[in-house]
1. For structures 1, 2, which has the highest computed value of distance in nm of label points 7 Å out along Cα→Cβ at positions 84 and 252?
2. Out of 1, 2, choose the structure whose coordinates give mean count of other Cβ atoms within 10 Å over residues 36-43 equal to 20.1 when calculated.
3. The value 19.8 for mean count of other Cβ atoms within 10 Å over residues 244-251 was derived from one model only; which of 1, 2 is it?
4. So if we calculate distance in nm of label points 7 Å out along Cα→Cβ at positions 132 and 236 for every structure here (1, 2), which label has the highest result?
5. To test your reading of the models, identify which of 1, 2 gives -10500 for helix-only ellipticity at 222 nm (-39500 (n - 2.57) for each DSSP H run of 4 or more, over all residues; to 500) when calculated.
6. Given structures 1, 2, which gives the highest value for Cα Rg over 2.2 N^0.38 Å, for residues 100-267 alone?
7. Out of 1, 2, which structure matches 2, 13, 23, 25, 20, 11, 4, 1, 0 when P(r) over Cα pairs in 5 Å bins from 0, in percent, for residues 68-171 alone is calculated?
8. Given a value of 1.4 for distance in nm of label points 7 Å out along Cα→Cβ at positions 164 and 196, point me to the structure among 1, 2 it was derived from.
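FYI, it's all coordinate maths here, none of it is from the lab. Owing to the predicted nature of the structure, the values given are computational and were not obtained by experimental measurement. Cβ atoms are built from the backbone, for glycine too; each structure is taken alone.
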Structure 1
Amino acid sequence: MATMTSAIPATTDTPARWQDYLQLLKPRVMSLVVFTGATGLVCAKAPIHPLLGAVAVLCIAVGAGASGALNMWYDADIDGQMRRTRGRPVPAGRIQGVEALTMGVILSLLSVMFMGVAVNWLAAGLLAFTIFFYAVVYTMWLKRWTAQNIVIGGLAGALPPVIGWAAAAGEVPLNAWLLCAIIFMWTPAHFWALALYTSEDYEKAGVPMMPVVAGPASTRRQIFIYSLLFAPLCLVPAFTGLGGRVYLAVAATGGLIFVILAWRVWRSRAGDSADPRRDSGLYDVRAGAKDARNLFAFSILYLTLIFATLLAEAVLGLPTFLNLLPGGA
């Protein structure tokens with residue numbers, strides 16, 4: 001295992017800007033966490049004061065940012081070796097590792113304590129577990145130890161809707177865990193599609209991602225298998241009183257496209273050639289990796305669409321699919 005100090009310059013030549021501290025919080029990841037957390041809160045359909053609802057979402061956002069800062073502190077050694085991450089503020093030397101660590105710890109404590117005092121301690125406990133799972137279980141252990149790192153570690157990214165539901169209702173019923181399960185099952189195909197055309201980076205950094213350990217052919221096959229499990233799971237909320245007919249249509253159509261794209265990845269040669277990217281971006285790839293790139297991009301769109309549909313149906317008070325059936329409540 002590489003040491004962190006080898007990736008972090010002893011001195012910082014360029015003073016940190018506020019954008020660097022914002023980057024520590026992983027704002028793109030945070031936006032998805034906030035969105036799914038807010039969806040869980042609204043879909044609970046429980047009476048909660050709008051101010052407390054906003055506080056709960058803010059605490060989820062701060063907790064996600066804290067996790068990102070802790071991740072960037074610990075992973076500075078491997079981030080510095082990968083094209084996609086070497087420009088991050090810690091490996092680039094704009095922010096010292098101890099600053100990222102301090103920021104992560106303080107934001108973690110603030111988010112959990114404020115959630116507990118202002119909202120409820122069930123949501124606070126779930127938030128604390130999520131931060132711990134991502135920063136310690138995933139970042140410090142799973143990521144460097146097993147090719148199943150993002151499968152198991154995906155639980156951290158899947159829990160925000162459960163936290164949001166708990167914040168609103170003070171409980172976490174089956175539908176809350178169903179939202180969690182959807183994100184959990186989405187994660188392998190999403191991240192392994194990315195890993196197929198960034199595997200050289202992971203291999204150089206010593207991270208045992210699936211294409212590095214099992215090879216691209218096995219990874220492509222596993223992506224397709226997970227897509228066959230994930231797509232039907234996305235239909236289930238329509239039959240548990242959570243989603244309506246619009247949701248069912250979006251989930252079914254998008255799920256079919258998801259499976260087709262995953263099948264194309266399986267039949268492709270994505271990952272077989274070394275370093276298929278043209279630059280350090282995520283989407284500008286050569287022909288051999290386009291099927292993996294397309295699945296990666298669509299997976300983000302699909303997850304966003306199904307959660308946006310659930311959120312819109314709940315806000316608009318549209319009937320669930322079960323209520324539209326003969327004899328429905």
Structure 2
Amino acid sequence: MINKEAKLDSNLFSNTAFKATRDGFGDGVVEAAKINKDVVLLCCDLTESTRSLAFKQAFPDRFIEVGVAEQDMAGIAAGLAFSGKIPFITSYAVFSPGRNWDQIRVSICYSEANVKIIGAHAGISVGPDGATHQALEDVSITRVLPNLTVVVPCDYYDAKKAAIEAAKFKGPFYMRFAREKTPIVTTQETPFKIGRAELFRHGKDVVIIANGPLVYQSLLAAEELEKEDINAVVINCHTVKPLDKETLLKYAQETGAVVTAEEHQINGALGGAIAELLVENYPVPMKRVGVRDRFGESGQPDELMKKFNIVKEDVIKAVKDVMAMKKSKK
């Protein structure tokens with residue numbers, strides 16, 4: 001049963017609209033700049049791809065084109081932050097935080113600089129660009145950094161709200177989003193708060209904790225499972241760090257079985273964070289859906305999502321597996 005308080009798209013299972021999360025960021029950061037004159041944006045020669053172009057056109061005096069120099073961009077942004085500005089730095093996630101991880105670690109996180117790191121073209125759904133441009137490790141390498149908040153929005157509106165809230169949020173912040181258009185799950189009225197897991201669907205048998213495009217796949221999976229009398233909770237865990245421990249443990253305790261789903265390496269990101277939370281607080285049977293320790297490859301986004309086992313059918317299989325584990329424990 002869809003959580004009415006979540007205020008999701010009423011056409012979710014019939015005539016779903018599609019729009020890229022990067023478009024949500026682009027619209028959101030422009031809105032944030034209208035609200036606060038200290039918001040500035042830096043880019044590494046990727047204004048169109050990262051959807052920074054609208055900001056450049058709206059606020060040319062608050063836009064800095066750094067060129068192909070992600071490491072320099074991180075250092076410049078830290079300096080701007082200590083001068084009172086709120087810098088957003090944008091590039092492909094394989095380059096930022098991939099290539100400039102050391103500068104992010106020292107100049108931004110260690111120094112607690114108020115910088116917003118935006119990683120575009122994340123996940124396997126980048127498609128034909130191939131393995132070198134498909135960031136599948138970025139959440140893992142950012143989640144381990146002290147002082148850094150990590151967010152993975154599920155759709156256009158989620159990303160737009162995240163960008164607006166990031167400008168208000170004090171401290172280092174990382175957000176990643178995909179290139180491909182993805183289903184719009186939420187609406188303008190859907191609640192969003194950094195650090196809070198959002199309950200999208202009620203249930204009693206298992207909780208599916210997802211983020212990014214896998215939220216939609218998880219909702220589809222839950223609808224299919226309902227036909228087999230398996231009632232799944234679905235949670236949009238857009239904030240990977242810090243986790244909303246209270247909410248996540250509540251549903252782990254109520255259902256006794258957990259599945260995580262993400263468009264990322266299976267190690268170190270959302271699934272890893274949830275596993276750590278559960279093993280230290282309330283161990284229950286758990287399965288993870290994600291990319292299993294391999295690099296990406298070129299192909300069409302939908303085909304790659306299926307090949308890498310991160311679609312609805314894989315969530316359903318994980319739920320059935322974890323339900324069997326749960327039953328065997330009784």
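1. Numbers: 1: 3.4; 2: 4.4.
Answer by largest value of distance in nm of label points 7 Å out along Cα→Cβ at positions 84 and 252: 2.
2. Numbers: 1: 26.0; 2: 20.1.
Checking each candidate, the match is 2.
3. Values: 1: 19.8; 2: 16.6.
Computed on structure 1.
4. On the way: 1: 2.6; 2: 3.6.
Result for distance in nm of label points 7 Å out along Cα→Cβ at positions 132 and 236 over 1, 2: largest is 2.
5. Computing helix-only ellipticity at 222 nm (-39500 (n - 2.57) for each DSSP H run of 4 or more, over all residues; to 500) on every structure in 1, 2 gives -10500 only for 2.
6. On the way: 1: 1.16; 2: 1.05.
Checked 1, 2; max of Cα Rg over 2.2 N^0.38 Å, for residues 100-267 alone sits with 1.
7. Numbers: 1: 2, 13, 19, 20, 19, 14, 8, 4, 1; 2: 2, 13, 23, 25, 20, 11, 4, 1, 0.
Of the structures listed, the value fits 2.
8. On the way: 1: 2.9; 2: 1.4.
Label of the source structure: 2.
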